[in-house]
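Please go over the structures that come below.
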Structure P
Amino acid sequence: MQVFAKLAELGSFTKVAEAMQTGRPYVTRTIQELEASLGVRLFQRTTRKVRLTAEGERFYERVKEILATIAQTTSMFDRSGSTLRGRLRIDIPTAFSQHGFMESLRRFTQAYPEIEVALGVTDRTVDLVAEGIDCVLRIGDLPDSSLVARDIGSATMVTCASAGYLQACGVPQTLQALAGHRCVGFLSGQNNRPLPWHFSVEDEDRPHTPRGGITVNESNAYVQCGVAGFGIIQAPGITVGAFLDSGELVEVLGAFRPKPRRVSVLYPSRTHLAPQVDAFVDWLKKHFPVLHPDWFKAH
């Protein structure tokens, strides 16, 4: 049933074999034996795609319920102990791959030593199902999708620039003054266009399209552009707090700080949620706010 469910989600025998760390012949044989035992065809196979038949869709709905019940039953005594085991593949934005987060993740692996963690760090949009990722941590508004989102809290956004840049170019006092400044753009992984900035004016959101000589698509490089004096940036306080404390970056337009941005964990489905994923999400919700108390507010 696990092989069947994974094939229904990924639509590829090869991807199932990779995700389950087994051989493709084993996946093929398992599905053939399952169809033979049921006496129905569960998948329509083409050279490019594997799709569920009508009978397969009905069977998939029941299988998800059964696998979820099995997962809950077999882990009913393990939720608070170190006996949880299995592979946990997570993905976080580059901005969060800092010492504090890594130290917290190390404590998670110490609490659950039999969970094998595979950590991905990227700012691009990932396909959880196709890439076999259990959950992702993301900041900002979320697109409508079939993914389940669980709020972790909200992150304060800061508009800032290097002290050297401000000394040379002046400190903007109004949003209109931004037109005379260089602004570093951040390319979105979804449409490869610069993400708009946001400001709050009398509790009303005011978007702004940053314009300048450089745009980047990676969070750490984006912050370093600000530190190096390329221009003004707008970033989560989580990522620039240390530079603000040292004076390398200086906040501007503080009176127009945008509303905090949502930070969420996303995973494919409420049903058949592996115990190790559930444990990690609970851990993240409890410990992440402690990492950045000045810049992050738990919900």
Structure Q
Amino acid sequence: MERPRPRHEGGEHHHDKHEFAPEERIELGITAAIAGDLVIDDHTARAIAARLGSIKTPMLDLFTHTGHMDAEGFKELRAMRLDPPTSEQQAHWIDWLGGYWLSVEQQRATDAERHPTYEQRVYVADLDSLRRTIHHGLWVDANQAPADLKADVTAMLDSSPTVGATRWAVGAAKDLAGLDLTGSSDTALISRLARGVHQHGAAYSAWASIAGTDDHDQLDKFANFHVASYDSREAWMRDIADDLGWANHLDRAVDPMLRPFLRIDYEAMAESPLTERWDVVRGHDRRIHVFLR
């Protein structure tokens, strides 16, 4: 089954999108955290890491591009906070980034004991008030019908400190498995993506990253193209070998005295041209998600 290739790889382009300045994006994300559960969202955290220019380190670069931070990186972050040259603004941002990292670690510990669930929310921000440097917005359920989502947005705008406010966009998001909806005001798209993540978890956000977001119907074809999800590429190769019966074939073809010493090199398989028949994405959950091309 051949899938039409999206016009915009990565799913980052769609028409109803407001572009925030970097510092504006960060402050809006912090405002959303204060109005919510006091933890910034994934993309605000990465925006902070990208803007800590004067104290940029390999750890921050890695986190900016991959969202991955380990214990050593957190120690480095704490050292930055105590460094005298750190400005008041940088210290403020580092505090929020540190709180985010601790929250992620706590969530990982919880997810190790149970299957992770997602309760999708977006912070809808009043852009007319933001233009006046006034932060006004509301956390709403993203996993609802577009009309209901629009009603929540209308209620937020009706309570705006700016008379006649009509412009809005997503300023932050939670539990969308890494999907970045910042700047979006497309209620149909927000609803569709949230529903997909609610139903399929991080595998769906991986699908959106390769299917793109311009073709809404394509986003609904997740089940047609999703093969499976695995903890590693080697686990995926092991599953393929089992389906093809390669171990049984070796049992029949190889001398029984030699057979105990022969192993299939799953790591080499994962690097072979065999894998080019599929799209493979490492998801927000750090697992491998495999899709037909």
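Taken together, the values in this text are just the output of simple stated rules run on the coordinates, not laboratory data. This structure is a prediction, so every number in the text was calculated from the model and none was measured. Cβ atoms are built from the backbone, for glycine too; each structure is taken alone.
Quick rundown of the values:
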item: Ranking P, Q by distance in nm of label points 7 Å out along Cα→Cβ at positions 37 and 277, the structure that comes out highest; result: Q
item: Structures P, Q, by FRET efficiency 1/(1 + (r/R0)^6) of positions 29 and 205 (r between Cβ atoms, R0 = 35 Å, to 0.05): label with the highest value; result: Q
item: Which of P, Q leads on mean count of other Cβ atoms within 10 Å over residues 173-180, largest value; result: Q
item: Structure responsible for 20.6, with mean count of other Cβ atoms within 10 Å over residues 133-140 calculated and labels P, Q on offer; result: P
item: Origin of the derived value -14500 (helix-only ellipticity at 222 nm (-39500 (n - 2.57) for each DSSP H run of 4 or more, over all residues; to 500); candidates P, Q); result: Q
item: For 1.9 (distance in nm of label points 7 Å out along Cα→Cβ at positions 165 and 181, calculated) the corresponding structure among P, Q; result: Q
item: Entry that produces 76, 44, 34 once Cα extents along the principal axes in Å is calculated, selected from P, Q; result: P
item: Computed 14.8 for Kirkwood radius over Cα pairs in Å, for residues 229-284 alone - originating structure among P, Q; result: P
